[in-house]
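Asks: Structures are listed in the sections that come next.
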Structure P
Amino acid sequence: MSDAGPLVRAAHPGEVDEISRLIITTLFRSNAADYPQNVLQRIAEVNAPARILANMAIRDTLVAVAPDGTMIGTAGLEANWIKSFFVHPDWQGKGVGRALFAHSLGILRGRAVRTVRLQSSLTALGFYEAAGFRALREIVDGEDRKILMELDLV
């Protein structure tokens, strides 16, 4: 990766298969220690290509791309929410998440969003805390646990 970091740009509808593969790979490799397989499978189903394509109509879908063109991250923004955020496991800890996050917040600031919200997985909690998010409450749905978080942009 160059010193400037990955290229972060809007996703194209023709990339939904690749986005779905990235998300599913990340789920089963990065989140497996924190969640049972049935929860990961349910989240994977929600991130099937057809669902990602439908979400593109109501979300800004971003991708982070390595210099060789490989998709290494993705994020989905809707109103004042970061609805999805995934970095391929091989690229975690290398600045991809920070670059994708900075780009996402730039878009939200440009829309005069004052407070950003997201639901963090247990796996990503430390990343979001380091970025300045504060935990509001835990959301428990059976074996699926998330943390509702927010960040003030003003």
Structure Q
Amino acid sequence: MKGLAERIYVLIHHCHEKCLQLGRAKKPDDKFSGIGISIQQGIILKILLEEDGLTQKELTRRLSITSSSFGQLVSKLEQEKLVERRQSLEDKRTFAVWLTDAGREIGRQYKEMSVVALEKWACCLTEEEKEQLCQLLSKLSLGLDEQLGKYKGIGQV
């Protein structure tokens, strides 16, 4: 059936937008489930749990936010002693962000709580449907990676 690819794109985009809106929705308590951090701060901690010591530039790229917004988020995390910025030994202009022990613990709590929150987003699907959706989105993602790979090296990415 013609036009399905466009419908898929529109639906994925719509779901993405709604997930972002849910993530940004103001709750009575602006902190994520009582652990004292915002969702964006939690995402930073979660990323650092998986790969500690990323540069500010890399974290900004992964979060798709401006460097000034990122700077504000990290400054607040530093004030709470959850992260620390360290200057690179190789490049004095570059700083990496590292978790403290307290940041690692809060990051783990955030990660556990975010799993519960994300499950609510997909509550209208059965377990079988979730599995099927994961398989299909993985296949789509691989296909998109393959297409992007064709453009690398010719200056169009």
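All of the numbers you see were taken from the coordinates with simple rules; none came from a lab. Note that the coordinates shown come from a computational prediction; the quantities given were computed from them, not determined experimentally. Cβ atoms are built from the backbone, for glycine too; each structure is taken alone.
Asks: Comparing mean projected area of the Cα convex hull in nm² across P, Q, which structure shows the greatest value?
Replies: Answer by largest value of mean projected area of the Cα convex hull in nm²: Q.
Asks: Looking at structures P, Q, which one was helix-only ellipticity at 222 nm (-39500 (n - 2.57) for each DSSP H run of 4 or more, over all residues; to 500) calculated from, given that it came out as -10500?
Replies: Matching structure: P.
Asks: Hey, another quick one. With distance in nm of label points 7 Å out along Cα→Cβ at positions 124 and 140 computed per structure, which member of P, Q shows the largest figure?
Replies: Structure P comes out on top.
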